[in-house]
Structure 1
Amino acid sequence: MTTDGQDVSDWWRTAIIDMEPGRIALRGRPVQDLIGAMDFAGMIWLLVMGEEIEGPRAQLFEAALVAAVDHGPQAPSIAAARMAATCGVGLQSAMATGLNMLGDVHGGAGEQAVGLFRAADAAGPDRLDDLLADWRARNGPYLPGFGHRFHKPVDPRAPRLLALVDEAAAAGAVSGRFAEIGRAIEATLARERSRAVPMNIDGATAVIYAELGCPAPLARGFFGLSRSVGILAHAWEQRQQGGRNKGPTPPAYRWTYDGA
């Protein structure tokens, strides 16, 4: 069978990059026009979303990326990267080890929270209690994006992010309705438990991504991009500190054996 080669060209179809010798265009923009003119957060948005982001919307996106970069060496993604860095692998492999720890439980709450906020927006404020009951019946008792096992009573990142959303809404850059939904869920949780269960980093960044119109799966993707900065920083720090085959606890500590 003969072809004109178009079947090979069409095997990988993309609207992201066009390239030939001496020319690179990203989303139709010459790369040399972007270098030095667009910041990294703007480039991320351009490549992923296919459009430029600017003004308060760009500031919100960058704030969300900045806020989630790190949560200490006990975070599974960070701990895994640090352990990998003592096993003789390169930095990229250590980073991949950490990123591969991001799943539904560690790293997925932002995506789930965007889904929750969008469902609440579609249901309307009068049906919030019914919506939350249905969500719990399908997904379990915990609401993604609220409460924190370590930061009590407040995750210090969330109020600042919400304040930036409020500023952007006042400027007309976003609607502000997802911040209202998040606060309404906070109020509902406080009534149920007779104590505050404030929004955490996952909920606050989910508010931003919902306000910016991101599909829910991208909330997890953007979190992975953000956390990769902390993973790189910790992997490099561990390389500088040294160590060989470092495990999750000092060698003097042993596990509990409960077999026969």
Structure 2
Amino acid sequence: MSVLRKSEWPEKGELVLATVDKVTNYGAYVTLEEYASKEGFLHRGEISTSWIRNIRHHVREGQKLVLRVLRVNPEKRHIDLSRKRVNRRERIEKIQAFKHERKAETFLHHVAEVLKKPIDEILEKAVVPMEETYGSIYEGLEEASRRGSEVLAKIGVPTDLAEALTEIAKERIQPSQVEVRGTLNLVSGTSDGVNVIRDALKAAQDTPLADGESIRVYTTTPPNYCLAVQAEDYKQAEALMQKASTRALKKLAKSGGKGDFTRER
């Protein structure tokens, strides 16, 4: 059982990672990886949205699945699950989150050994404040990797523990980034049109950046130019893209050109 797991039973609607133990004609029995190997049941009708001729063409013993919890009955020790109610994006994100949780757990044990402190003390003094602030221990470690041990100290993690966690985070975690894109359509009818457009693109490229941000501008098919922005999260990326595209269009308009920006979906 993960040291990061607080509850004994999953909640209705939650996504869980499970391993198929036994396949029958009416469904599959699975083990829930994050809940002390509790057993759950995946009914045949919850495996796929299409008709199933042979259940073993869809699930097999030893297979890892991301499933949604439909019902939980702790008294009867029943957990009913669904595979067809999990979309591709949810499946990918759950697997990634599970990997992050396991990696974070390894880091916690390592820090406990280095500081010669019991793991329960690490959980109480570090995991609880990080989960309350960042939603997960891994995201808290990512933030420490980006900004230093001060971010952990500010939320109540003891200084020695914050420094030890930050050190291992900087060694082993590459902070994640997101990318958003859009198309600048730039037209200039002046004799110096090439330079006018070049200056507009440079204005976008020269948008002031914060830590973890970057901008790329490149030609696709004139008069269309791709604006690609990277940042630590989507809100930050969208704001940066808005600033960059606005700078380009304002620069173009001052020189008599016309243009617009389309956000890529």
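Just so it is clear, none of the values below were taken in a lab; they were calculated from the coordinates. On a predicted model such as this, the values are computed, not experimentally measured, just so you know. Cβ atoms are built from the backbone, for glycine too; each structure is taken alone.
Among candidates 1, 2, the computation of P(r) over Cα pairs in 10 Å bins from 0, in percent that gave 6, 24, 28, 23, 13, 5, 1, 0 used structure 1.
Thinking of 1, 2, which structure, once mean projected area of the Cα convex hull in nm², for residues 207-246 alone is computed, gives back 3.7? The read-out comes from structure 1.
Using the calculated result 0.00 for FRET efficiency 1/(1 + (r/R0)^6) of positions 127 and 239 (r between Cβ atoms, R0 = 25 Å, to 0.05), pick out the matching structure from 1, 2. The read-out comes from structure 1.
In this comparison of 1, 2, the computed figure -17500 for helix-only ellipticity at 222 nm (-39500 (n - 2.57) for each DSSP H run of 4 or more, over all residues; to 500) is attributed to 1. Kindly point out which one of 1, 2 the value 3.2 was derived from, the read-out being distance in nm of label points 7 Å out along Cα→Cβ at positions 55 and 111. Considering all the candidates, the number was obtained from 1. 1, 2: which one has distance in nm of label points 7 Å out along Cα→Cβ at positions 71 and 231, as calculated, at 1.4? Corresponding structure: 1. Where does the value 27 come from, among 1, 2, when relative contact order in percent (Cα under 8 Å, 6 or more apart) is the thing being computed? Label of the source structure: 1.
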